[in-house]
1. Of the structures labelled 1, 2, which one yields 3.4 when distance in nm of label points 7 Å out along Cα→Cβ at positions 45 and 141 is computed from its coordinates?
2. Can you tell which of 1, 2 yields 21.2 when mean count of other Cβ atoms within 10 Å over residues 61-68 is derived from it?
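Taken together, the values in this text are just the output of simple stated rules run on the coordinates, not laboratory data. None of these values were measured; they are calculated from a predicted model. Cβ atoms are built from the backbone, for glycine too; each structure is taken alone.
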Structure 1
Amino acid sequence: MSAAVTNADWRHMHADDLTMVYETGCIVHPDYPEAKSVFEDRFNLYPKGCFVLQAGQGQLGYAISHPWPAFTIPALNVELCSIPDNAKSYYLHDIALLPQARAGGYASIVVGKMAEQARDDGFSTMALVAVNGSQGFWERQGFKVVEHDALTGKLKTYSDDARYMMRELI
């Protein structure tokens, strides 16, 4: 097992990062595969919500977020093609870190960067779907589970433990 990386920084994603982003997604989320075109779509629609964790010449992770209507969930592995006019919340699509970057607090750091971006862009809430037992992490980031009948079936397409969560931005 390799040592945790301690000298990486988050930066905004560039178009030439998309191959690495796709490859990282395949490694980190084998149970939630998404086509490269999905990553390209999210980046093209809202580049200021997309980040890469850079360490020297290497990239160790990514984070993707974009505006989306509250209390709805984008389908997995589907291109959005546009951001709906009623997108009033800031949706965290994904944070993926390679194993060597998971112990450095990098996920919390990028959540802070995305919250700052959301505030700068005028959003009052952030939303996400927590999977893989990550609810506790998201609660520590200020998110709360929101029960909404319209989401029940859609959450099952993610996993049995999927939870829709929101965070108020003040």
Structure 2
Amino acid sequence: MNCRKADMQDLNEMMNIVREAQQDLKELKVDQWQNGYPNETVLTEDIKKGKAVVIETEHVVGFMVVSMNDETTYDPLKTWKKEDYLVLHRFAVHKEVQRQGVASRMIEEAKKMAVSQKIFSIRIDTHEKNVRMRRFLEKNQFEERGVIYLKDGNPRIAYELLF
């Protein structure tokens, strides 16, 4: 598996993964990603800003958006353990490779990115009912820090990984 910055040629595969995840979440009755987000416009911006990272075998099997210290919805929560952090958004893996270590490999890549910037905290959030993602985060030593509220007012469970 290889991790690299996404480019515009990856957009279609990334959107296929998004559509798959949206359908999966819908079947699980989780309203996360059910309102047309993320879409091609959002992912195009992520790619252009250099924040989108893909993981590939023969083709793209997962992606995440990585940025540093810039999630204002996290600011009100006072239970964070570190001030500087890397934040992960739009974290998704192709259904055919789920439970094969791809997502954990993505976390390892994010940790490398963080360490290269002398940052030792990764933050991420997810829907309360997204039980699979919550289990995955806890399995990967993320600790629940509380509830944050998105710009649209929807609550999310916030997690932090310290290393």
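1. Answer by label: 2.
2. So the calculation was done on 2.
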